[in-house]
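Just so it is clear, none of the values below were taken in a lab; they were calculated from the coordinates. Predicted model, so just to flag it, every value in this text is computed and none were measured. Cβ atoms are built from the backbone, for glycine too; each structure is taken alone.
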Structure I
């Protein structure tokens with residue numbers, strides 16, 4: 001889409017003020033948003049199939065979240081939990097300890113971003129095990145800090161010319177059913193585990209870190225049996241199994257956490273994105289003996305668990321429970337997936353349709369981003385926000401807010417189908 005007059009003015013200001021390395025998908029500048037609709041400063045309305053990259057699952061201004069934030073702002077905005085603690089930080093940790101998979105004793109620590117959560121999970125695993133090596137997977141994305149860039153697979157734009165990176169990171173093959181040549185989950189796991197045994201050594205592994213469904217890597221859903229096999233090996237090896245649920249967590253895939261689909265119980269879970277209705281908050285939650293192994297002062301940060309973000313998180317989770325957004329995510333899947341499959345049957349350029357809940361994707365048959373870019377631009381022109389993904393740049397991903405209504409969802413699908421027809 002071309003920027004409208006007010007957005008064009010803001011974009012001109014941006015060029016003179018904002019670093020060029022910070023990109024944006026759309027040229028439209030937002031005035032308001034909610035209910036699956038984003039309104040720009042010129043009054044244009046766009047259907048939102050991005051949710052701020054899976055952040056605004058409860059909407060961009062969920063009433064309970066707004067009210068909780070307003071109340072907290074009036075009381076205090078910050079003390080630093082490490083200086084003067086407060087109840088809402090404790091309450092978020094209690095909630096996460098009860099919500100995440102596993103019935104064992106747990107502890108949580110709060111941070112600002114997904115990358116911080118992943119980095120601190122690695123710190124916990126290394127400290128608790130006394131081992132250095134961290135195993136990650138092809139197509140993985142874990143963040144933009146130095147350590148999480150090392151954990152991330154894709155070079156451009158995340159890693160290019162930003163090295164050298166943190167050491168003792170080892171990458172092994174992912175279960176990628178569309179590109180695996182028919183490997184089962186068990187076979188794909190055996191392939192990865194053999195590589196770990198031979199190239200890293202089980203006794204050196206502090207942690208195996210994986211997204212249960214990969215995000216930026218292209219919404220890759222591993223074959224059934226892959227995650228349980230990895231988790232079993234990790235525990236037998238005395239290492240820590242870390243589930244990066246930053247994009248998949250909080251009802252996005254139709255369960256509270258994607259690991260629950262195969263009853264996988266991680267030792268540590270990292271969360272962020274959907275946790276606080278759009279406010280910056282992240283967490284590491286896991287086995288008490290691991291989390292408590294770190295010395296006092298070894299975890300923290302000035303803004304981690306900010307009281308406003310904590311208030312938003314408690315209201316967000318209450319909203320998810322009250323509106324049963326796990327069921328809502330499954331409803332979105334039931335509405336979108338048949339239409340995506342039908343589109344793939346009509347269009348041979350589409351190679352795969354996959355995903356779970358309100359985390360769905362199309363991969364083109366050719367590993368070429370041109371078609372995906374063309375379709376995405378056409379969607380944007382017609383008023384639908386879609387995001388691209390994938391190691392090869394050939395995946396369209398769909399992350400509608402879980403509170404989107406059926407009519408808006410259907411109109412978005414109409415635009416998507418039209419964009420493919422016109423491309």
Structure II
């Protein structure tokens with residue numbers, strides 16, 4: 001029997017965390033490895049639209065979307081029905097043993113939707129990190145060169161190779177080395193913290209690459225950085241970098257794990273500046289909560305890996321493929337790309353007005369439903385991680401799920417599901433402003 005729909009309003013039935021969540025947290029501490037942390041001290045019972053209900057009956061406004069995963073809304077109706085139908089048919093056969101249509105259909109959709117009209121191929125995996133790692137494998141196979149370039153503030157995953165690509169030590173890399181070799185780092189365009197326009201910042205990055213590496217196999221970059229602080233490079237930076245890659249036969253890899261599937265007000269963030277990557281890595285929002293990721297790219301590059309060189313037992317699981325097809329249908333039928341733009345307008349309007357009142361909001365940035373504020377000490381650009389931590393904790397206590405990020409931990413990031421209502425967003429921003437105002 002279907003559960004009644006969740007009320008789309010913030011509601012606190014107990015303090016946060018409530019007694020049932022405290023019980024479960026005690027069990028977690030005895031059963032789950034200490035290295036697995038949690039942002040919120042509550043345990044989810046159900047969720048839908050723009051809210052999450054915890055086991056104590058508190059209804060929380062969701063500004064995290066499970067870290068940009070449930071873009072079309074948790075348990076979106078088309079997704080639930082598609083997964084149910086697929087589960088009744090079969091849950092697994094392994095595409096490398098007895099293939100199935102769902103995998104092919106997802107690949108066809110990715111080939112259609114990712115930037116560029118060239119002939120493409122796709123391959124499916126489970127996580128964003130796994131897909132990034134395979135994009136590097138493909139680029140190395142195609143070019144015959146080993147070196148890979150990533151950028152300052154980058155986050156690409158937690159596997160050994162993707163930890164090497166990731167810039168931030170704590171908590172992602174500290175104590176886990178040695179890391180994969182032949183990974184190099186270049187400076188990113190960071191408009192709030194440097195005075196370079198896009199082309200000049202690109203020249204700086206290219207000079208670093210040419211001096212350190214020469215011609216790498218690939219340049220791997222997030223069109224908008226995620227964990228690094230929702231950094232949007234200055235206009236012209238990405239196109240100039242992509243042009244240098246084309247001129248030097250270097251594979252340009254866009255890590256769209258967090259930015260893909262309507263999140264930024266375009267289907268893929270590369271589209272904002274007309275960049276056509278050689279390879280696009282997608283995950284997170286691709287399947288509305290089921291584990292799926294992909295690498296999509298130019299046919300001649302994708303086909304460079306030998307038969308049997310790509311794959312995995314669960315890659316392109318049939319349930320996840322069904323969810324992905326339903327997610328894409330939902331994005332297109334409900335015009336969620338435009339909804340992301342509406343969310344950007346609403347959030348930036350409020351946040352920029354707050355910035356006028358409080359000089360601790362150093363920067364407001366982002367695209368679509370991927371918006372952030374960088375908090376600083378008054379009158380400076382000095383990062384204030386303690387303030388970000390305090391404001392997020394205050395929001396959590398009032399029933400708003402909000403995440404922090406950034407190399408310095410001083411950025412509040414907002415990733416609401418596109419199914420969220422304007423009223424919920426306004427309420428959440430009121431709570432955040434109250435939290436900021438209470439920490440003078």
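Tabulated data
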| quantity | calculated |
| --- | --- |
| Source structure (of I, II) for log10 I(q)/I(0) by the Debye sum over Cα atoms at q = 0.08, 0.11 Å⁻¹, for residues 71-270 alone, computed value -0.31, -0.58 | II |
| When mean count of other Cβ atoms within 10 Å over residues 319-326 is computed for each of I, II, the largest belongs to | II |
| Structure responsible for 21.1, with mean count of other Cβ atoms within 10 Å over residues 183-190 calculated and labels I, II on offer | II |
